[in-house]
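Laboratory data are not the source of any read-out in this text; all were calculated from the coordinates shown. Note that the coordinates shown come from a computational prediction; the quantities given were computed from them, not determined experimentally. Cβ atoms are built from the backbone, for glycine too; each structure is taken alone.
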Structure I
Amino acid sequence: MQGSVMALIEGAISGVLGTLSMSTVMLAARRAGLVGQLPPERITEAALDAAGQRRSKEMQHALAVMLHLLFGAFLGSFFGLLHRRLRVPLGTALQGTVYGLLVWSVNYKGWIPALSILPPPERDRPDRPLIVALAHAVYGWTTATAVDARKRSTRQ
């Protein structure tokens, strides 16, 4: 039980690091004019609209950042637990990259278009799906690498 709790905590911390690294990729892409409105901003905007909440752009942006970090921590904790419990015959970095792409697929081919927040990748603007998928691969790689590093440091 204690090992599972530690895996969740270490995964959550690692997921925040992964979210920061993926955000760097997405912000750089936006600065280069490749993605338009970023998905976390669009998701937050849609949620606030659905709730009928009035807000400033600053509040909406701050909420998008906070929710993105929390979502990344949650998914990181799930990775941390899976990594501890499953023995997958792939290196940790590759496991994380696959996990990040799976997260992208479930979100961007699943609930996000189902709720009409963004179109599915095949109908979205041509640059966003590739950039966002790459950012999720970076998220997974970073999260997994951090989980592995934390696990190794606690063994020493």
Structure II
Amino acid sequence: MTGLVVPNVSWMPAVYYALAVVSAVVPWANAEVLMLSAVPLTGSPMHLGVLVVAVTLGQMTGKSVMYWASRHAAYPRGRRLQSVIDRGREHFQRHPRGALGVMLVSALMGLPPFYLVVLAAGALNIAFIRFFVVGFAGRLAHFALVAFVPHLIGRMS
């Protein structure tokens, strides 16, 4: 069985990056569907890998905007909400590996939803570089699985 031959695909990483930025900030725009759409359009595993990186970078660009917006947001100063934020901040300062573990699992598996974890990371002042590195690693692994498992199954059939 011959694969789909796509002529010039040099534009695809930029388009996939831009769509991934949108999917990062708009909850109903699904990045996994975006990633799956690349599988039949690429001519080689290398091209698919480039799109995995483009989608990951796009996701983390959008999530970084959300992180900074959450970090600098003016939260209502109600006692209860402020108490929750303060307790969360204290907990993650005492147990930074726990915060990074939650972020990694969320970025990799989507549970708890990465969207909410990003907002919490910003609100709790988790160090941006830690947030970005852990989020990037988890999202990269996630999108690689989403793309390459169907790619390999398609090659086997």
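Given a computed value of 2.4 for distance in nm of label points 7 Å out along Cα→Cβ at positions 34 and 122, which structure among I, II does it belong to? Going through each structure in turn, the value belongs to I. From I, II, which structure was Cα Rg over 2.2 N^0.38 Å, for residues 66-145 alone = 1.10 calculated on? Answer for the origin of the read-out: II. A value of 39 for relative contact order in percent (Cα under 8 Å, 6 or more apart), calculated from one of I, II, originates in structure I.
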